[in-house]
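Okay, got some structures for you below.
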Structure P
Amino acid sequence: MSKAVVVYWSSTGNTEAMAKAVEKGLKEGGAEVTLLETGKAQADIIEQYDLFAFGCPAMGDEVLEEDEFEPFFASIEGKLAGKKVALFGTYGWGDGQWMRDWQKRTEAVGAKVFEEGFIQQEAPDEAVSAAFGKRFAAF
């Protein structure tokens, strides 16, 4: 059984709902899952899990949230080489550039990025998010 962690940051609740649905899908796929808000995640998660799902909405000019999520992700990204990583998030405007940039950044450190960055506009479709999580459990 894989051990997975879902780490997310949410402002409006949309990415939180998405994270909970991804967690549900991972469990349906047979993974043991821990769900953490970014503020409760520590850099030592890298040694504790097999699968890493990170969720952050697009902020400002299509960037990751800069006060909490970005510093956390920057603190661990150098340790993601060879790790199985899924990226997801919600957005209200734009075309998903923040996710494309985030995916390239994560691949550049040698992570094994699952599918394409998974995005949904505004309130997420929880069934679609859960299906993404279930597929990730088999990655």
Structure Q
Amino acid sequence: MTVHVSRKEHFNAAHKLYNAAWSKEKNVEIFGPCANENWHGHNFDLIVTVKGEPDPDTGFVIDLKMLSCLIRAEVIEKLDHKNLNIDVDFMKGKLASCENLSVEIWKILSPKIRGISKFGKLHSLRLYETPRNYVEYFGE
């Protein structure tokens, strides 16, 4: 029996979408206002889903308190009220899209979740940039 367990966390961050290999005009054409020289911000929601079989001793796939502490320490503290293009070490040299951010968050959380849950593994990340726009990543 496989069960999916999710934890939602929140952070605020600024970024801009800008490809340095392109002209300013092309960046504006492709990214629109998201290429604003002075950045723009979002209220992000991150949903981390772990799948597995419940531990026969606890009934948990993963202890949600431990998962929350892990997400906060390893991801949220590094992203909250930061500029994704400048302040976040794991985003250096990468276009600060939600797609790229999701992949980098996966790389951080996946091995650490295995360390706190003997029955669960990271199944998916869902990163909401706005209430209507989100990226979902399954580690593929």
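The numbers here are math on the coordinates, done by the rules we state, and not lab data. In this text, all values refer to a predicted model and were calculated from it rather than measured experimentally. Cβ atoms are built from the backbone, for glycine too; each structure is taken alone.
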Origin of the value 19.9, where mean count of other Cβ atoms within 10 Å over residues 44-51 was derived from one of P, Q: Q
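Can you rank P, Q by mean count of other Cβ atoms within 10 Å over residues 84-91 and just name the one with the largest value?
Details: P: 23.8; Q: 17.0.
By mean count of other Cβ atoms within 10 Å over residues 84-91, the leading structure of P, Q is P.
Cα extents along the principal axes in Å, for residues 28-67 alone computed as 55, 19, 9: which structure among P, Q?
On the way: P: 37, 24, 13; Q: 55, 19, 9.
Attributed to the structure labelled Q.
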Value 13.2, 39, calculated as Rg and Dmax of the Cα atoms in Å, assigned to which of P, Q: P
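One of P, Q was used to compute helix-only ellipticity at 222 nm (-39500 (n - 2.57) for each DSSP H run of 4 or more, over all residues; to 500), and the result was -11000. Which label is that?
Values: P: -11000; Q: -7500.
The value was obtained from structure P.
Given a value of 11.8 for mean count of other Cβ atoms within 10 Å over residues 52-59, calculated from one of P, Q, which structure does it belong to? Don't jump to the answer; show the numbers that get you there.
On the way: P: 25.4; Q: 11.8.
Only one of P, Q returns 11.8 for mean count of other Cβ atoms within 10 Å over residues 52-59, namely Q.
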